[in-house]
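Next up: some structures, all given as structure tokens.
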Structure 1
Amino acid sequence: MDIITKQQARDSGLLVYFTGKPCKHGHISERYSKGNGECVQCCKEKSKKWYSDKERANIKSKNWSDKNPGRKAAATAKHRAKDHDRVRAQGKISDLKRRTNDRDRMNTNQRNRYFKNLDKNIGKRYGVEPTHPRPEVCEICGKPETAIHDKGRLRLLSLDHDHKAKEFRGWLCHCCNVGLGNYKDNPELLRKAADYLENFNKNLTHTEEKDTIQV
């Protein structure tokens, strides 16, 4: 650290200077160029000691404010008037950081609460009570959900229920859930559809075997 006098530091617009000599408490540290040239290390230790007892600090600060009404407000107003643009910019940045942090924390808490009570809330929406938690795979096809939500994220398994009896049936993927809806939740139609596909597959297999024999 370079040696510089107090006057040289003031002339250069520096906040601190360094003499290389210890202060009265033995600290070989920089000193503030304004005021009586107090040691920087001494100021840090005093500040640490002051704020270590917050209750005492608050009482002392309040007593000082009561004895000197208006001095704090006057000093603040003087500081703001001296460098209005910088103080205003700092205030906007601090406010933006605070609001951003609050918003992120609120969004995280809301998201956690949402997913924690998601199954219960969906059950309330449809007026049914799920009898078991949401699994990772569909209860019909046995596969995980692959459909994408309108907002671009992966869908969760849908709550399936009987619309007339208002009874919970299970958790289905989007395709199976829509499929049941298209067949009007009618088992007979589903059996006919299954028979239709099986008959087609049998005929297709028979035709392929016949062509193979002819070759």
Structure 2
Amino acid sequence: MLIPFDDKSGTVRASIKVLIGLCRPPDTLRSGEASIDIRTRQKEHTRKQRELEELMVCESEVPAMLTLERNGINFIITGRADLLTGDRRVIEIKTAQPLPEKPAGHHALQALFYTYALKALETSLVYTDPDTGDSVEFSVQREEGEALWEGFLEDVSLFVGEEWERHRRLIDELPRFRFPFSEARPGQEAITEQVQRAGGERGELLLQAPTGTGKTAAVLAGAIPPP
């Protein structure tokens, strides 16, 4: 599983960004669009957040949580809204270069989550350009975004269900796992023994070996206990 799943209660607990990343990856970058390094993004995000916080007198980094059920999967979805005003308006800040003409789909989903989780009356996406300091604001309407949100929940619940079924099949097959080759290559037995030792001690192991050693098979043989 890519995300923690409690099979007894059928519950997934994950951040909204993680869930969106599973089924709604970022929109394809337009040709020629300039990339922004992470440090520049963070610096500009913080600048704009502080600017709006002082201007509008609002809370920042507001915790949000939403519990719901879809297709037999229980979700506990968490996140932190950038800003929440006293009149229940959520403001999410994103960096972009150049500024977009409309909000990105995955950003709109994140904004809709905060709308539902914080019972916001209004939600806005503010894009800011780190070079010029210019910004553009888009309103994300609950009614208009309902189909987008419901479609996302449907897809992510089906994805989690399928992944859990695959996980259970793999668990069932573990007792039949054997070292996949008749003989071990030089170094493989040592790798297997060290992995077994680290697993038994709940420790960590840093492994370096040349290409062609057969690290994957050796590590799996050591990590999966014999029947």
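Rule-based calculations on the coordinates, nothing more; no lab input. Values in this document were obtained by computation on a predicted structure and should not be read as measured data. Cβ atoms are built from the backbone, for glycine too; each structure is taken alone.
When distance in nm of label points 7 Å out along Cα→Cβ at positions 20 and 124 is calculated, the result is 7.4; to which of the structures 1, 2 does this value belong?
Details: 1: 7.4; 2: 1.8.
Only structure 1 yields this read-out.
Quick one: percent of Cα pairs over 33 Å apart came out at 60 when computed from one of 1, 2, so which one is it?
Numbers: 1: 60; 2: 40.
Computed on structure 1.
Using the calculated result -19000 for helix-only ellipticity at 222 nm (-39500 (n - 2.57) for each DSSP H run of 4 or more, over all residues; to 500), pick out the matching structure from 1, 2.
Working: 1: -19000; 2: -13500.
Matching structure: 1.
Suppose FRET efficiency 1/(1 + (r/R0)^6) of positions 132 and 196 (r between Cβ atoms, R0 = 30 Å, to 0.05) works out to 0.00; of 1, 2, which structure was it derived from?
Details: 1: 0.35; 2: 0.00.
Going label by label, the one that fits is 2.
Could you figure out which one of 1, 2 the value 14.0 for mean count of other Cβ atoms within 10 Å over residues 60-67 was computed from? It would help to have the intermediate numbers written out before the result.
Numbers: 1: 10.5; 2: 14.0.
Source structure: 2.
Given a value of 1.5 for distance in nm of label points 7 Å out along Cα→Cβ at positions 76 and 156, point me to the structure among 1, 2 it was derived from. Please report the intermediate quantities before stating the final value.
On the way: 1: 4.5; 2: 1.5.
Source structure for this number: 2.
On FRET efficiency 1/(1 + (r/R0)^6) of positions 36 and 68 (r between Cβ atoms, R0 = 41 Å, to 0.05), which of the structures labelled 1, 2 is highest?
Numbers: 1: 1.00; 2: 0.75.
Of structures 1, 2, the maximum of FRET efficiency 1/(1 + (r/R0)^6) of positions 36 and 68 (r between Cβ atoms, R0 = 41 Å, to 0.05) occurs in 1.
Can you tell which of 1, 2 yields 0.15 when FRET efficiency 1/(1 + (r/R0)^6) of positions 108 and 164 (r between Cβ atoms, R0 = 30 Å, to 0.05) is derived from it? Numbers along the way, then the final one.
Details: 1: 0.15; 2: 0.60.
Derived from 1, not from the others.
Out of 1, 2, which one gives 8 for relative contact order in percent (Cα under 8 Å, 6 or more apart) as computed from the coordinates?
Numbers: 1: 8; 2: 17.
Clearly, the read-out refers to 1.
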